[in-house]
1. Could you tell me which structure in I, II was used to calculate Rg and Dmax of the Cα atoms in Å, for residues 27-74 alone as 13.2, 38?
2. Give the label, chosen from I, II, of the structure having the highest value of FRET efficiency 1/(1 + (r/R0)^6) of positions 67 and 99 (r between Cβ atoms, R0 = 25 Å, to 0.05).
3. Taking distance in nm of label points 7 Å out along Cα→Cβ at positions 3 and 83 as the quantity of interest, name the structure among I, II where it is greatest.
4. Identify the structure, out of I, II, from whose coordinates helix-only ellipticity at 222 nm (-39500 (n - 2.57) for each DSSP H run of 4 or more, over all residues; to 500) was calculated to give -10500.
5. Which one of I, II has relative contact order in percent (Cα under 8 Å, 6 or more apart), as calculated from the coordinates, equal to 32?
6. For distance in nm of label points 7 Å out along Cα→Cβ at positions 19 and 51, which of the structures I, II scores highest?
7. Taking mean count of other Cβ atoms within 10 Å over residues 43-50 from the coordinates of each of I, II, which one would give 12.9?
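Read-outs throughout are calculated quantities, based only on the coordinates presented, and are distinct from any laboratory measurement. These numbers were taken from a predicted model, which means no experiment stands behind them. Cβ atoms are built from the backbone, for glycine too; each structure is taken alone.
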Structure I
Amino acid sequence: MSEVDEERTARRLALLLGGVGVLHFVAPAPFDTVIPEQLPGSPRLYTLGSGVAELAIAGALLRPGTRKLGARLAELLFVAVYPANIKMAVDWVRNERLPKPLKAVALARLPLQLSMVLAARRIYRAG
């Protein structure tokens, strides 16, 4: 990965993480609904905690001195939140009131998560 590609990819991931991180605080309810019930504690705690993590990782990705750490943390975060993405996809597919295009979006997110893990890994290795 060239330095320009690394910078561009890091900025894109930071923008994504920063935007979603803000949404965890502005509109937390949808995030609460995808927290697996098996986890102990309040879903809101996980929503807010992951929002903090996303914002911190976004900041780390933007700074060259912390980019490698930010990339590794992004990789781990994308893997850690995957069960929530699976739960969302299952819930949406089972919901008879949701239109098929929304169900397709929920399912399409699952393999897209892998591309984000791999992008973070490329940034980490380039750093």
Structure II
Amino acid sequence: MQDRATFEYAIIRIVPKVEREEFFNVGVILFSKQKKFLDIKFYINPEKLNSFSCEVELVMLNNYLNSWKLICNGESSGGKIGAFELSDRFRWLVACRSTIIQSSKTHPGLTNDPKLTLDEMFNAYVL
């Protein structure tokens, strides 16, 4: 129990028509300062996307979310934001947006294994 660490997470959503405020979950981003962990896991179901809107391109959305992955990893190809501290990268990624890709409010939790927790949340909230 002593190796349990706090974490924060947010659900990543696609909002194809922002004015309609309809969305579906496509991913989870999880951050633990104590475990020095920040990662995102996502999958966009093409059929679900088409049922919400035929105008939004799957490739474009995947490219944007892949850039979020680069930022999480602190890759130089993640740009200036990828060079921020772990907590600042998380805060930037989950900041309130009015775009097609949005995140829920952040929620806290405890975990022994942030990677396992990310996988479990992804399975529960996205798949």
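1. That value comes from structure I.
2. Details: I: 0.05; II: 1.00.
Largest calculated value belongs to II.
3. On the way: I: 4.2; II: 3.5.
The maximum falls on structure I.
4. Values: I: -27000; II: -10500.
Traced to structure II.
5. Numbers: I: 32; II: 36.
The read-out was computed on structure I.
6. On the way: I: 1.8; II: 2.4.
Sorting by distance in nm of label points 7 Å out along Cα→Cβ at positions 19 and 51 in descending order puts II first.
7. Numbers: I: 16.9; II: 12.9.
The value was obtained from structure II.
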